[in-house]
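Please go over the structures that come below.
Every number here is computed from the coordinates shown, using simple stated rules; none is lab data. Since we're looking at a predicted model, the values are computed, not measured. Cβ atoms are built from the backbone, for glycine too; each structure is taken alone.
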Structure P
Amino acid sequence: MNAPSSRYRSVFAPGLFDGQVIVVTGGGSGIGRCTAHELAALGAQVVLVGRKPEKLEQVKAEIEASGGKATTQAFDIRQEEAVCAAIAAVISTHGRIDGLVNNAGGQYITPLAAITAKGWEAVIHTNLTGGFLVARECYVQSMQANGGAIVNIVADIWGSMPNMGHSGAARAGMVSFTETAALEWAASGVRVNAVAPGYIASSGMDHYPPEAGGMLRAMRNTVPAGRFGNEAETSAAIAFLLSPAASFISGSVLRVDGARPQVRMGWPMEIPDAQTQQRAAVRPFDGFHLAQTPRVFRNDEPND
């Protein structure tokens, strides 16, 4: 483990995003909060987007306390008029938008047979329609003229998402949107990619009911790497795709999942022991100085 720090410990070069304006939706918690911290630590002017102003202001204060720059825009990404107005306000304040992290999303655990039309539509609107609207407006209002990079956050949809079929359908749609936007917007100098987190120990797990705790804690046993990922490992993938190092990467999905989709019935999967999990190539990266363990793991085994 690294020594405690008062700033984000990114693996990327200081100043990587100096002068860039990057919008992060869902920036008030979880992966979005972590990513906003990393981008700000690398010099970006971060615009935090979410529905709850108090959460955005808290993250803004955290970033500023670490020496970074952040502003906030509270609106519902599912509301087209609100999206158009908010993106216009960002451009009015900052002049342009160089990057977008389309991270806002959410779902709930339920089997397909029990999902109502209202529940289905709510998840589709949050995880697909809202992301489309924000990306479209960032493109039309700024990136079409100035170029930029978009990273859409999807999920581990390979092999299905049992008990989250509404989210799986939406995320699969976002993968297709990513590929299409990469093609249609390339002539404007815009790259569009996606990051697909697997089982990540983030605050998003705190929204699941207590009875899901056992299932959540057991999920690491289905990951060949033998552990959950963390927010910083996801943020690093996002930062890479936004960076000049990814300048010839577009229309791709970068999985951050410890090889979980490769698990096959009949294959005698061996979970790495604690010593193996600390080897340089696979040990957890603890870059986020303000990371918090989800409540569901706080009374569990030390390596969860």
Structure Q
Amino acid sequence: MPQADILLETGTNELEVIEFFIDEGPERGHCTFGINVAKVLEVIESPGLAPQPGAPHPCFMGAIPLRGLVLPVLDLAVWLDIPRVPRKNEIILVTRFNERTTGFLATGVTLIHRVHWREVEPPHQALANLAGNCITGLIRLENRFIQLLDLEKIILELDADLSAGPRPVPQDRRLRALIVEDSGVMRQMLRDRLEEANFEVTLARNGQQALDILRDSGLATPDIVISDIEMPLMDGYTLTKTIKADPHLAATPVVLFSSLITDELRHRGVAVGADGQITKPQFANLADLARSLIASHERRRPDHA
């Protein structure tokens, strides 16, 4: 892909959202949600699954064959604790992120919207702080809101292996990290893991908030920035591109840490100047990667002895 095309796609602070809904019945109507199109492989018609007795979670609807895959299917309505009126021709969103392929049952799909991350409103802080919150942003349309779902939270809570792995070895030297992550559960996991490795951690909920922190002359510049990609107001690609274009910040290493980093999409992080990219299933390696990048940048500094 030509470099110009990569930069046009990446760092423009835009995303495409697939809008879908759950029918809660005639009195409550449709509840509307959205997820990043980049996470969706396809949308298929549900074969009419039923809850599985003895399933590890009530939302698990079993598994179906799909072109050589065994696709686990989760009922979003059960997970979200909202009613769903069964209908004919319900759909399954087949998603791929965190190196896992998962199906999510919903009533139907409406449209695909191309929006700017500035148009995505963060949830109110009181809601964002709730342990059970799985809404990462709101898109205001003419007559309704689309709620962006944190599907990663669902997968993390159902699959403990994603947060498992060896604990980091603390180092004598205290380093500073700025974590930029809109998911509350991931933000806390990152903070805990890096603090175990003797990092002093500052938190930001989106790229714009992170940039404000970085440009605050009263605050010490962090040794490293670790950023998600999908965030309201400013995404991780745009944040990285902005940091690398700022002469006062460009030397700060940036790691993109996201469920969307795949072999096919890794070029996007390279295009905006990310120093490292790591998928969320590689969570256990994050502290070591951060320390390695900091040491590498320090060795390249002109004043390094």
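In this comparison of P, Q, the computed figure 36 for percent of Cα pairs over 28 Å apart is attributed to P.
I have 23.9 for mean count of other Cβ atoms within 10 Å over residues 230-237, calculated from one of the structures P, Q. Which structure is it? Matching structure: P.
For which of the structures P, Q does the calculation of semi-axes √(5λ) of the Cα gyration tensor in Å, for residues 46-117 alone return 21, 17, 13? So the calculation was done on Q.
One of P, Q was used to compute helix-only ellipticity at 222 nm (-39500 (n - 2.57) for each DSSP H run of 4 or more, over all residues; to 500), and the result was -9500. Which label is that?
The read-out was computed on structure P.
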